[in-house]
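Have a look at these structures, which come just after this line.
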Structure I
Amino acid sequence: MWIAGPVRTLARHHARTPAPVWLYHFTLVPPTQMGGWLGSHHAAEITYVFGNLLDRSRQPAGSPPNPMNVGDWTDVDRRASAAMMDAWTQFAATGNPNGDGLVQWPQFDEADQHLTFGDAFEVDTGLHAAGVELYDAYQCERRRADGS
């Protein structure tokens, strides 16, 4: 509720402006110490976006591993990282993460679509819908109680 609600509220409001919005859901569990502790956690995608997947077997002996980016990366992880780097680079260059040969990412609008970056790249709808509904109800109740 406290993460998805505000993010989705912001995306819904921003989608009403001329500037487009894209929403994503990252579901991979990084094969890192942090991934082992938290699963697919907040900010886990950052290592993928910047292509900073460091192979555990190439770390110098005795060096402490970075819990976010040192791991036993798979082809799935590398494929997701490449797709995310391509999309973010395309977005930085053009304002749109889509382009020829890239994973097609639907624009967020009233259709409520998002792209899931996981074992596969899938378009889905209703990201964290139950949490968003709870957040919306909480906000409505707050406004009602405040008289706004």
Structure II
Amino acid sequence: MPDQPPILIRPLRIGDYAKIYALWKDAGEGVGLGESDSRAAIGRYLSRNRGLSLVATSGGRVVAAVLCGHDGRRGYLHHLAVARKWRRRGIGRRLVAACLEKLRSEDIPKCNLFLFASNVKGQAFWRSLGWTVRSDLRLVQRGTASAEAACRKSC
């Protein structure tokens, strides 16, 4: 759109939380939101991974966002979403490329992300960027609240 302000990419700040959460709910068809996406949890994530998560803005409005971080060994992307009317302009690709460059600058050699198995569009998007769907791995998960009780049974 010729009369639209340019797209600017900048680090995501906790002050963006309400806007990015609304974006994830509205435009994030493949984004699974839960207790780990509270303002406090996102704030902790941003603090642990300073400057890695990004937003794309136009005219001061958040039009896309991605969470990016690492554990010292591998990078992780979460919740990439682009507002519907801003799609197919390369914004998601730019955010991903910027995140990968940030991870590379911190000596992180690989990056992972999680996709719902039913997210066919998401899988096509990530494959178009050169990502590989790993069929040899399975995600396993459990809550931490009952970890002590589980250990008493099996430790």
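Values quoted throughout were computed directly from the atomic coordinates according to the rules given, and no laboratory measurement underlies them. Quick caveat, the model's predicted, so the values are computed rather than measured. Cβ atoms are built from the backbone, for glycine too; each structure is taken alone.
Summary table below
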{"item": "Value 20, calculated as relative contact order in percent (Cα under 8 Å, 6 or more apart), assigned to which of I, II", "result": "II"}
{"item": "Read-out helix-only ellipticity at 222 nm (-39500 (n - 2.57) for each DSSP H run of 4 or more, over all residues; to 500), computed value -12500, structure in I, II", "result": "I"}
{"item": "Computed 0.7 for distance in nm of label points 7 Å out along Cα→Cβ at positions 53 and 69 - originating structure among I, II", "result": "II"}
{"item": "Structure (I, II) behind the derived value 10.4 of mean count of other Cβ atoms within 10 Å over residues 13-20", "result": "I"}
